[in-house]
Structure I
Amino acid sequence: MRRRDFARQLKLIKLVVLDFDGVFTDNRVLVFQDGTEGVWCSRGDGMGIDLLRKAGIPAIVISTEKNSVVSARCRKLKLSCIQGCDDKLSVLRREAKRIGVPLKAVAYMGNDVNDKLCLRAVGFPVCVRDAHPDVARLAKYVTHNRGGYGAVRELCDMLLEAKR
């Protein structure tokens with residue numbers, strides 16, 4: 001199915017929830033001698049998040065990883081971030097309820113097996129192009145872009161286009 005075929009479903013989305021590693025990044029990590037880590041992220045993804053915010057669509061990050069690089073990037077993007085999360089689905093449900101959005105009005109973007117339950121629970125499951133095959137088959141939409149290379153922006157643009 002092509003992007004425009006999802007317009008009706010995308011109009012219903014009121015919350016975007018994103019994994020971090022493999023979604024905002026290309027799933028690689030740079031480890032320095034002192035043990036600190038760095039990752040590559042797309043500035044375009046950041047612009048997409050900013051445009052979503054301006055359109056009144058909240059977005060949050062739920063990450064299994066507990067790393068200062070995740071919180072630093074989310075802080076810069078003004079994104080709520082829940083880290084060190086072993087039970088992403090419980091956190092997803094809690095955050096959707098807190099915001100007042102039913103799960104059928106949530107888009108979730110993930111890339112690996114720890115995203116399966118969340119992808120199954122939401123109204124619009126999305127995977128990045130290079131997601132694990134067992135996870136990608138759960139998606140209603142698989143991005144044209146890989147994680148860390150504009151996949152988040154692709155989803156943001158689709159949502160904004162559908163809301164116009």
Structure II
Amino acid sequence: MPDLVPGTPAALRVLLAGVNPGLVSGVRGLHFGNPANRLLPVLHRAGLTERRLRPEDTDELLAAGIGITNLVPRATARADELIAAELREGVPRLTRLVTRVRPDKVAVLGISAYRVAFAEPRAVVGRQARTIAGRPVWLLPNPSGLNASYQMDALIAAYAELAD
């Protein structure tokens with residue numbers, strides 16, 4: 001699935017790096033395209049978008065200064081179907097993209113995937129000590145409806161820290 005980023009460096013407030021597309025997203029060709037995914041409602045309720053967007057509202061998402069990519073481009077039913085090597089291979093690609101589009105912030109959406117990809121097994125949600133291409137990095141919970149560890153209020157609170 002292609003990255004959702006401006007063609008040239010622009011005012012991207014944040015680049016969201018999902019783990020990988022789900023099967024519905026892969027079929028629809030839209031990031032976070034499954035209606036059960038909580039990302040778009042969370043972005044709105046956390047103050048990152050003015051209204052609740054739909055997956056097809058890509059121009060509005062970019063206009064809000066939000067881009068989307070994935071650590072792994074391969075669609076799967078569940079993120080735990082990926083192998084560690086795929087996650088690690090996503091880091092150089094993400095670094096190249098961040099270097100090219102120069103967002104103000106980078107947010108990786110998936111705790112377990114981040115821990116494996118960046119070899120930081122104790123990483124916790126929030127701003128990280130690391131940067132990617134000089135840009136600050138946040139680790140946020142995966143907004144997938146399969147992530148029962150984080151209920152809506154907790155997701156909103158974590159994403160609101162990114163909005164500040």
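Values in this text are rule-based calculations from the coordinates and carry no lab data. All figures in this text were calculated on a predicted structure; none of them were measured in a lab. Cβ atoms are built from the backbone, for glycine too; each structure is taken alone.
Ranked by distance in nm of label points 7 Å out along Cα→Cβ at positions 80 and 144, structures I, II are led by I, which has the greatest value. Out of I, II, which structure matches 5, 22, 31, 23, 16, 3 when P(r) over Cα pairs in 5 Å bins from 0, in percent, for residues 96-135 alone is calculated? Structure of origin is II.
To test your reading of the models, identify which of I, II gives 2.0 for distance in nm of label points 7 Å out along Cα→Cβ at positions 72 and 112 when calculated. It must be structure I, since only it matches.
A value of 0.94 was computed for Rg/Rh (Cα atoms, Kirkwood Rh); which of I, II is the source structure? Matching structure: I. Source structure of the calculated read-out (FRET efficiency 1/(1 + (r/R0)^6) of positions 120 and 152 (r between Cβ atoms, R0 = 25 Å, to 0.05), 0.75) within I, II: I. When distance in nm of label points 7 Å out along Cα→Cβ at positions 56 and 104 is computed for each of I, II, which one produces 2.2? The value was obtained from structure I.
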